[in-house]
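Trainee: In what follows, structures are represented as structure tokens.
Values quoted throughout were computed directly from the atomic coordinates according to the rules given, and no laboratory measurement underlies them. Here the structure is a predicted model, which is why all the values come from computation and not from measurement. Cβ atoms are built from the backbone, for glycine too; each structure is taken alone.
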Structure P
Amino acid sequence: MKAITLRNLPPDVAHIVQQRAEQKKTSVNKAVIELLAEERKGVGSLCLRT
């Protein structure tokens, strides 16, 4: 799988990712993957759609 580096992540997005990691007791990396997958499926709540 390809590695991606994220820079200058907005604080509100970073907070969402950190919260998800803590809630699921998982890594930040896994939390990001889960959130992106949910958004792709249209079941996410990040409101990142344009």
Structure Q
Amino acid sequence: MYFKDYHRDDGILFPHVVKIETGTLLEQLDISAFKVNPQIDPTRFAPQ
């Protein structure tokens, strides 16, 4: 697993590219932005 392309979001350095290599398979995750401690509506976790 490799972490690359670090940028600051809310003053913290985060990797914006994550590469995972398993044998001949290579996966890449490109992340556009991070949110640190965002406000979450508590009803989102309420039973339905």
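Trainee: One of P, Q was used to calculate Kirkwood radius over Cα pairs in Å, giving 11.5; which?
Mentor: Traced to structure P.
Trainee: Name the one structure among P, Q that helix-only ellipticity at 222 nm (-39500 (n - 2.57) for each DSSP H run of 4 or more, over all residues; to 500) of -18000 was derived from. Walk me through the numbers before you get to the answer.
Mentor: Details: P: -18000; Q: 0.
Checking each candidate, the match is P.
Trainee: I've got another one for you. Out of P, Q, which has the highest value for distance in nm of label points 7 Å out along Cα→Cβ at positions 2 and 18?
Mentor: Details: P: 2.9; Q: 1.6.
Largest calculated value belongs to P.
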